[in-house]
Structures are given as C-alpha cells and as structure tokens.
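Following are the structures in question.
Computed from the coordinates by the stated procedures, all read-outs in this text should not be read as laboratory data. Bear in mind the structure is a predicted one, so any value in this text is a computation, not a measurement. Cβ atoms are built from the backbone, for glycine too; each structure is taken alone.
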Structure P
C-alpha cells in the first residue's frame with residue numbers, strides 16, 4: 001500500500017481512534033476510582049501517521065491497520081509497584097485482554113532496564129451498543145501500567161535513544177544498568193515505606209480503639225493528628241488539606257497532643273452552638289481549629305482571620321465565659 005493511500009485510510013480511522021482513546025481513558029479513571037487505587041495520571045494518545053508509517057515499513061506489514069496494535073495507547077502511572085497488579089486485575093475484569101506482558105520478566109536476575117506492564121485490550125462486546133463505544137469494535141488498545149519511577153526511567157531512556165542493551169556502547173552499559181538498578185531499588189523502598197506507614201497508622205488506630213481514649217503521650221505528628229480527628233469527630237468529613245494547615249500551625253505554636261485533647265474536650269458542650277454560627281458542616285480539622293482558637297491562649301491570630309471568623313470566635317468566647 002502506497003504512503004498516500006495509507007494516509008487517507010489512517011485519516012478515515014482517526015476519529016474512531018481519538019474517540020477510543022478518550023472514552024477508554026475515562027472508563028479506566030472510573031474503574032480505578034471505584035477500587036480506590038491512587039494514580040498520578042492516565043495518559044492517552046493516538047499514534048501519529050508518520051510514526052505509524054515508519055513502523056509499517058520497518059515491520060514490513062502486509063495489513064498494517066490489522067497488524068499495528070498501538071494506534072491507541074494509554075499509560076497508567078501509579079505511585080507504588082504493588083498497585084500494578086491491582087490495575088492489571090481491573091483491566092482483566094473490565095476489558096477483553098488479548099495479550100498481557102510484564103517487561104521486567106525479560107531480564108535475567110543480573111539485568112536491569114525498562115520495566116512496565118503492557119496489555120493489549122479491546123472493549124467488551126456489550127459496550128459497543130452504547131453511544132460512546134458504538135463503532136469501536138475491532139480497535140486494539142495498548143495499555144501500559146507503570147510506577148512514577150518506571151515512567152521517569154522510560155522517559156530518560158527514550159531521550160538517550162537506546163531501544164535495547166545491544167545498542168548501548170559496552171563501556172556505558174554498566175553505568176546504564178547501575179542507574180536502572182537504583183530506580184528499581186527506590187521503587188521497592190517506597191513500597192516498603194508505604195507498608196511501614198500503613199502499619200504505623202493501623203497500630204495507632206488499634207491502640208485508640210482498645211483504650212477507648214486518646215493517649216496524650218503519643219508523639220504529635222500528622223498521622224496522630226489525623227487519628228485524633230477521626231476519634232473525636234467521626235461524623236465530620238476528614239479533609240487532608242485543612243488537617244495539614246492545622247498541623248503546621250500547631251507545630252509553630254509548640255503545642256502537644258495533650259493541649260489538643262484539652263481544647264477538644266472543652267469545646268464539646270458548645271459544638272452545636274458553633275455549628276449554628278458557622279451554618280455549615282465543618283470538616284474535622286476545622287472543628288479542631290476553632291477549638292484551639294477559642295480555648296488556647298495565644299493561638300488565635302485575629303489579623304490572619306476573616307471578619308466572619310473573628311466574629312464567630314469572639315462570640316463563642318463570650319458564650320464560654322458565661323458558663
């Protein structure tokens with residue numbers, strides 16, 4: 001097939017490829033959110049014609065639109081290696097999987113290099129009757145699943161323009177393998193660190209649950225602060241951004257957990273009155289912020305608060321003084 005004819009056919013298919021890329025990306029995002037799998041990004045692209053043509057020539061395809069399997073490519077970038085398996089399981093469940101390959105399986109135990117999980121999929125037949133997927137039958141989609149560090153390595157390796165170890169000058173191979181090994185080691189250490197953090201948080205939660213009280217002798221850090229918020233304000237939304245801001249302010253004031261617990265306990269009889277004045281459901285960290293501003297001397301900085309917040313704090317302090 002001549003290049004001009006290939007281009008004409010490619011442009012005829014292009015709207016379908018673009019629709020497949022956009023819709024499958026949206027579906028993947030929903031599936032991962034449903035499973036609470038955190039991810040940095042889901043990227044989608046349609047192979048450009050010149051790249052397609054070069055591959056057709058290099059591979060000597062006789063039926064290029066059938067034999068080329070990556071017209072539509074998606075890349076799922078995760079934070080931790082163990083989530084790759086979880087994402088692969090989601091893809092196995094939600095799509096028709098034609099091929100699944102872990103690129104790391106190609107290495108011997110003493111080799112390092114490009115790592116990523118590649119899957120070739122098609123949308124399930126029952127999807128094809130819906131408006132978003134009508135006409136997308138037969139389109140193969142390549143999904144690459146990798147961590148942030150795997151992605152960084154792949155991008156750098158791509159810039160170096162080496163596609164296999166055989167292409168690398170022998171005197172540079174050791175340096176390249178050493179760098180790759182460091183990326184792989186860091187991936188494993190981040191996974192281990194996440195496990196340690198999860199264990200630490202679980203241990204605090206179990207200790208609080210067993211005691212039925214919050215131990216003021218615990219170290220004050222962001223994790224113990226969040227557990228304190230869950231313990232004292234289980235019916236209020238947990239907001240990480242507000243919790244971070246409150247923690248930073250607490251640290252600057254040099255407060256301890258005992259100070260926070262004391263402020264929370266003092267506010268308890270007045271929580272409904274505070275909610276009425278705010279006229280909206282406060283996040284747990286925001287409740288703690290008000291408790292500290294009302295009861296801890298020197299914590300309230302009226303110059304940095306809005307007029308409405310200053311008014312509420314002043315009124316709450318007056319109510320507290322009367323009791």
Structure Q
C-alpha cells in the first residue's frame with residue numbers, strides 16, 4: 001500500500017510585498033514550471049525589467065554539450081528577449097562532465113555573468129573537500145543526486161553571495177517546483193529563507209507555483225501565447241537534462257535516437273564506472289539495457305523540431321505563438337508522466 005504524501009511543511013518566512021524587493025530572480029531552466037513562475041509575476045503586476053532570469057548551465061559555455069539539450073541556453077535567452085527580461089548565466093567550470101570525472105580533487109570553481117557584462121570567476125575554496133566522484137548521480141537525495149546540488153543550487157548561491165549589488169538589499173529567489181511532481185516535493189514549504197540570506201543581505205526563497213496543477217501551468221502558456229521548449233514537442237513531459245538520470249526506458253531510447261553520440265559517451269562512462277564500483281545510473285540496469293527495453297518517441301516528430309532541439313539557436317520571435325497558426329495548442333509532451341527530478 002502506497003504511503004500517503006507527507007504533510008506540507010509550514011512556511012518559514014513571510015514574503016514582503018513584491019514591489020518591496022530590490023531584486024526578483026527566477027531560477028530559469030526553460031521548462032514549463034519556471035516559465036509559469038515568470039508568468040505569475042507578470043500577472044501579479046511585476047514589471048519585466050524588475051525580474052532577472054538566472055540559468056545554471058549544466059555544460060560549460062565552451063565545448064559540445066555532454067548532458068543537456070543543446071538548444072536550452074538559446075531558448076532561455078530568446079524567452080528573456082521576447083518578454084523584455086534580462087538573462088544571466090552561471091556555471092561550474094567544466095560542467096557536469098568535469099564533476100563526474102573528478103578524481104582526488106576539489107570541485108571546480110564557479111563563473112557567472114553580471115549586469116555590467118562581466119564574467120566573474122570564483123575558484124573553489126581551499127576548505128572544500130578533496131574527493132573522487134567517478135560515478136553518476138544516483139536516484140536519491142541531493143547528497144547522492146549531486147547534479148542538482150553541485151551544478152545548480154550551489155552555483156546560483158555563489159553568484160548571489162559574490163555580487164556586491166545584493167549587499168544591503170532585499171532579494172526574492174524563485175524556483176518552480178510543484179507538489180504534484182513527486183512525493184518529496186508534495187511536502188515542500190512554499191516560502192523559506194534563501195540559502196544566501198545573511199545579516200548583510202535579506203534573501204527569501206519562494207516556490208511560486210508549488211500548488212499549481214499542470215493544467216494551470218499550460219493555461220498560463222495559452223494566456224500569454226508562449227511557445228514551450230522544443231523538448232515538449234518531441235514528447236518529453238518534463239524539461240531537465242536531455243539525459244536526465246531519472247529518465248525512464250522510453251526517454252533513454254529517445255536519447256539514443258536523437259543524440260546517439262551523447263548516448264554513446266554516457267553509456268561508455270557508465271560501463272567504465274560499473275567496472276570500478278559496480279554502480280550504474282539506475283540500480284541494476286545500464287542505460288543501454290533501458291534503451292533496449294524502451295520505445296523511442298522522437299523519429300515520428302516533425303524534423304524541424306528535432307533540428308531546433310539539437311541546435312544552438314532559438315530566435316526571440318519564435319517564443320510567441322504565431323497568429324498565422326491560429327489557436328495556441330498543447331505540445332506533445334503535455335501531461336505526460338516522464339521521469340524527472342524528484
């Protein structure tokens with residue numbers, strides 16, 4: 001018998017009126033829920049110029065993609081341009097691959113963009129542990145599912161704490177988790193102190209669409225006539241990395257179909273680590289075994305969406321639904337129960 005969902009944790013802070021925050025940051029993946037956070041802010045009357053979209057790159061800006069959708073950075077940038085919202089990128093040097101291959105070393109430092117156009121680099125602290133990774137994140141909490149913690153959560157926090165513009169100011173940091181996505185998320189508190197909160201820096205964390213059902217998310221897309229990330233048109237129900245560790249067998253089959261070189265590299269590393277530690281991404285099954293058992297859902301989708309998803313360009317004029325296409329329509333992946341971060 002399935003356990004009942006945990007009781008939601010109580011809020012730990014009371015938010016200020018939105019107009020009282022000096023900065024409103026949306027942690028923006030390009031997925032439907034982070035888009036919904038932005039649209040909620042617009043509904044609340046927040047001026048686009050008051051919002052910042054922060055995207056934490058899984059793969060570093062230089063070099064070919066290793067684990068994420070190639071088009072995602074371009075989609076995020078185009079979305080911001082279309083709505084008049086500035087977009088800033090943050091990343092851990094070397095990205096997912098460097099952290100994955102870490103051997104008797106510290107995690108690499110963090111770099112981030114600023115409104116002045118600078119790219120600031122902060123090296124790892126000498127107090128950070130020296131360790132060996134050489135295993136993929138596991139399907140569990142943040143300590144073993146290190147991709148979210150090391151490549152997103154920590155990276156954004158470093159970018160806040162190392163920018164003097166936030167000192168003495170009030171900052172609202174927004175993320176797009178929703179209760180219905182997983183049992184774990186069903187118990188989240190909606191309003192908590194942000195991890196960069198300090199005496200010199202007030203920072204609140206708001207999960208702005210935590211209680212929204214998926215229907216409400218897509219209704220917001222329809223209202224603002226937003227074109228979703230290309231992954232949704234290829235049948236993905238959730239947007240995270242293209243090779244998300246939570247992917248089910250059909251997703252892995254689809255990754256192998258649309259990104260064979262990426263899949264082969266991931267499978268190669270997994271085999272290498274399995275020989276060393278007997279650990280795979282999903283316990284007891286390799287990604288190749290999962291893909292073999294699944295059915296891909298890419299090859300029957302429009303070729304133009306396949307090309308855009310695996311490219312590195314997305315124009316701002318593509319973000320808003322073209323009037324020539326008539327009524328806004330749901331993408332193929334809407335309401336699909338896919339694997340994604342829990």
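Brief remarks on what is shown
- The maximum of mean count of other Cβ atoms within 10 Å over residues 170-177 over structures P, Q, that is, the highest value, falls on Q.
- Which entry (P, Q) yields the derived value 23 for relative contact order in percent (Cα under 8 Å, 6 or more apart): Q
- In terms of FRET efficiency 1/(1 + (r/R0)^6) of positions 50 and 98 (r between Cβ atoms, R0 = 35 Å, to 0.05), the structure with the greatest value among P, Q is P.
- If Kirkwood radius over Cα pairs in Å, for residues 122-273 alone is computed and equals 21.2, the structure in P, Q: P
- Among P, Q, structure where FRET efficiency 1/(1 + (r/R0)^6) of positions 82 and 218 (r between Cβ atoms, R0 = 25 Å, to 0.05) as derived comes to 0.85: Q
- Origin of the derived value 5, 19, 20, 17, 16, 13, 7, 2, 0 (P(r) over Cα pairs in 10 Å bins from 0, in percent; candidates P, Q): P
- Which of P, Q yields -19000 [helix-only ellipticity at 222 nm (-39500 (n - 2.57) for each DSSP H run of 4 or more, over all residues; to 500), calculated]: P
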